[in-house]
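Listed next: structures, encoded as structure tokens.
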Structure 1
Amino acid sequence: MVRNFLRQPVKALILRSYGVGNAPQNGEFIQVLAEASQRGIVVVNLTQCMSGKVNMGGYATGNALAQAGVISGFDMTVEATLTKLHYLLSQQLDVDAIRAAMQQNLRGELTPDEA
């Protein structure tokens, strides 16, 4: 299903993961996300939890997502993430600049990692 969705002309994808950023440990799923990232699609990992933030280095599945090119949304809400993506995609930035800006606090929308 994700592979078919990503065949459409999309520029970004927001994942709603479990807990601190875990997703199903399915090789095909991870590969599809890696292919999307390589094609320039910005894939952002957000937690479904009401509080807390994504820590992709904490568990194997989070690490696999990071290796696939998925970036952390830290503690951003879905609304903040969507708004930020819309803004950054409208600024004629390259995909690496968008990925970097998504992980920076621009207007108080996220608490960046201290590590």
Structure 2
Amino acid sequence: MREKVDVVIPGVIRDVVGLIGERHPGLKPLLTSVRWARNQTLVELDETIADGDEIALLPPVAGGASRAEVVSEPLDVGEILAKIHSPDCGAVVSFIGTVRNHARGAAVTQITYEAYEPMA
């Protein structure tokens, strides 16, 4: 998801955090757990921002291996399991979901996943 935010320049990342918290109150408690990037470089909250900077909010990731890929074609579960399984694994756990046909009274036909590819 992309959103344009206007801040007073010069400003700092903390200013962007405040604006996002105001626009999206449900996110406010979560904003202390994310990392921030300015122009595809990880930064701290006191990092100065300039006009035209791209600021990215990166949610936390929970454990797991460091193998990651961004692909555009459908995933082959068997191929993925073959890549990650080894004799020293105690277990391989995966979540395989399906698209239900409704959500909050509206028809659902697909789910689209997004990644911030420049930093993936």
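Every number in this text was worked out from the coordinates using simple rules, so none of it is lab data. All figures in this text were calculated on a predicted structure; none of them were measured in a lab. Cβ atoms are built from the backbone, for glycine too; each structure is taken alone.
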Matching -10500 (helix-only ellipticity at 222 nm (-39500 (n - 2.57) for each DSSP H run of 4 or more, over all residues; to 500), computed) against labels 1, 2 points to structure 1
Calculated from one of 1, 2, mean count of other Cβ atoms within 10 Å over residues 30-37 reads 18.5, and the structure in question is 1
Taking relative contact order in percent (Cα under 8 Å, 6 or more apart) for each of 1, 2, the highest value is that of structure 1
Structures 1, 2 compared on distance in nm of label points 7 Å out along Cα→Cβ at positions 78 and 94: the greatest is 1
Calculated from one of 1, 2, semi-axes √(5λ) of the Cα gyration tensor in Å reads 34, 21, 14, and the structure in question is 2
Across 1, 2, distance in nm of label points 7 Å out along Cα→Cβ at positions 6 and 22 reaches its greatest value in structure 1
The highest value of FRET efficiency 1/(1 + (r/R0)^6) of positions 14 and 86 (r between Cβ atoms, R0 = 41 Å, to 0.05) among the shown structures 1, 2 is in 1
